[in-house]
Structure I
Amino acid sequence: MESVKHSASNTLEVLGVGVEVDGRSLLRGINFVLKPGEVVSVLGPNGAGKSTLMKVISGERKPSKGQVLLNGRTDWPLNHQALMLGVLPQSSSLSFPFTAEEVVLLGRIPCSSNHEENRAIVRAALEKVDGLHLQNRHYTTLSGGERQRVHMARVLAQIWDECVHGQRYLLLDEPTSALDPAHQQLTLKMARQEADQGMGVMVIMHDLNLAARYSDRIVILKNGQMAAEGSPHQVLTPHIIRQVFDIDVSVSNHPAYDCPLVVNH
């Protein structure tokens, strides 16, 4: 793929992305822009291409067609990209007996701050995910939900500092799947707060109501293609949900928040 530079762009742009494997199309013609200061949720049934899209955007997989521009470029050195793009995968494995604090400290490897500054940032990141009490626990003794929160703190620590190279983006692949309801809310509130402070956040999730509450925009995938894109009110309609997820729902205004409330029939 030819390298492209558009230095004026401070966004994360997905431009005509397609992925083909063994003659099978996993993604086709995906186009959208993630801007600093917004939360974009990606929804879709299993097999829709959500995780493939995440791998393309994070650089783990090269697209067969199209490209992804991070702050106007496709060719950032990895040490620069790491300061602008934090990625929480769907699952993370680690078998070493590190403490939770040491795991989060791994996120500071690309950063130039000193050890004391790094330790302070690690503690602040753990506190953000309600994990400060875990800092001296061995990672291998933690529950699935606790491990997920530790990895969230690690990713936050990695892109904690403002970056001279460009805007920062946080990519979260089903970050609430292993969490109890309270920590699901906490995680998405944290993501919303990061966006409100200028970061761009993309979240893959399955819960329509969590997406409705915390997202500025929603992208819905079906069979590797974009089925809908827009505000929660625009895309979370009975017709689109029936068309994409094959379920019947009622949609009303949420009694406490300015967002749709989806109720399954």
Structure II
Amino acid sequence: MGAEGHVDGTVGKALDVLDMVASHGRPVRFSDLLTQSAYPKATLYRLLQTLTNQGMLAFDAGQGTYALGVRLVRLAHAAWAQSSLAPIARPYLDELAEKTGETIHLAQMDLGQVLYVDKRNASKPVEMFSSAGKVGPAYCTGVGKAMLAFLDEAALQAAISRQSFHRFTPHTLDSPTLLKQELAAIRDRGHGFDREEHEPGIICCAVPILSRQGRVLGAVSVTSTTARTSLGALEESAPLIKDIAARIAAEAESWRFPEQT
């Protein structure tokens, strides 16, 4: 379907534009957005004007750039407080970080991708892709695979259809068949791994956060590097991670989280 025939109409187009602005990670000029956009010049300009008028974007006339607006920040904060596991999980992540000394990730599923909602740095911090608020691939991250493994069949198929299967490293699972084999193994043992599949040298052990009914609420992981430890050593933390995940799930039972698969 062409850009002008967006299945979600004007709202869908406006969200596309917000995503484009956000993806740059800095104020961006109209010309840069036009190069990236599938929308005609007039349509893109009209959407930008509407988003700016509504406070979802901010326009700097001096620099000629667009950036995310304060209203969007308020909405994001409200979403974090109401729909994110982060406020509930905070003390448990602190505990896990203290006991392992490694990097801790808390993630939720966002339209088939991983949304990192909180993070604790290792006692000796390591530079890596993840940070709170960042979106990453599900098929080649520990938290992503841990969540995918426990989705029902319809939700899993929908999520797999959204994966790029780009080969980030020689260890990346680059096909649905390989991924499904890995997910079956994760279901059997109750935890998953990142075997340097997204970033060279980065490994992790991840556990899903499941409701009593088995619904996927999120995932938590302990992440380190091959220079510091081994996958086998990380797996020794699996019982501790599972205990933390279960306690987060129990705390979350009274909350209602949106289904995002």
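Coordinate-derived values only; no laboratory data. Keep in mind it's a predicted model, so treat the numbers as computed, not measured. Cβ atoms are built from the backbone, for glycine too; each structure is taken alone.
Thinking of I, II, which structure, once P(r) over Cα pairs in 10 Å bins from 0, in percent is computed, gives back 7, 29, 35, 23, 6, 0?
Corresponding structure: I.
Thinking only about FRET efficiency 1/(1 + (r/R0)^6) of positions 49 and 129 (r between Cβ atoms, R0 = 35 Å, to 0.05), which of I, II has the largest value?
Across I, II, FRET efficiency 1/(1 + (r/R0)^6) of positions 49 and 129 (r between Cβ atoms, R0 = 35 Å, to 0.05) peaks for I.
Supply the structure label, taken from I, II, corresponding to relative contact order in percent (Cα under 8 Å, 6 or more apart) with the calculated value 16.
II
Looking at distance in nm of label points 7 Å out along Cα→Cβ at positions 137 and 241, point out which structure of I, II has the largest value.
Structure I gives the largest value of distance in nm of label points 7 Å out along Cα→Cβ at positions 137 and 241 among I, II.
Out of I, II, which one gives 3.0 for distance in nm of label points 7 Å out along Cα→Cβ at positions 9 and 233 as computed from the coordinates?
I
A value of 15.2 was derived for mean count of other Cβ atoms within 10 Å over residues 33-40; which structure in I, II was it taken from?
Clearly, the read-out refers to II.
Which one of I, II has distance in nm of label points 7 Å out along Cα→Cβ at positions 145 and 161, as calculated from the coordinates, equal to 2.4?
Of the structures listed, the value fits II.
One of I, II was used to calculate helix-only ellipticity at 222 nm (-39500 (n - 2.57) for each DSSP H run of 4 or more, over all residues; to 500), giving -13500; which? Can you show the working numbers first?
On the way: I: -9500; II: -13500.
Value -13500 for helix-only ellipticity at 222 nm (-39500 (n - 2.57) for each DSSP H run of 4 or more, over all residues; to 500) corresponds to II out of I, II.
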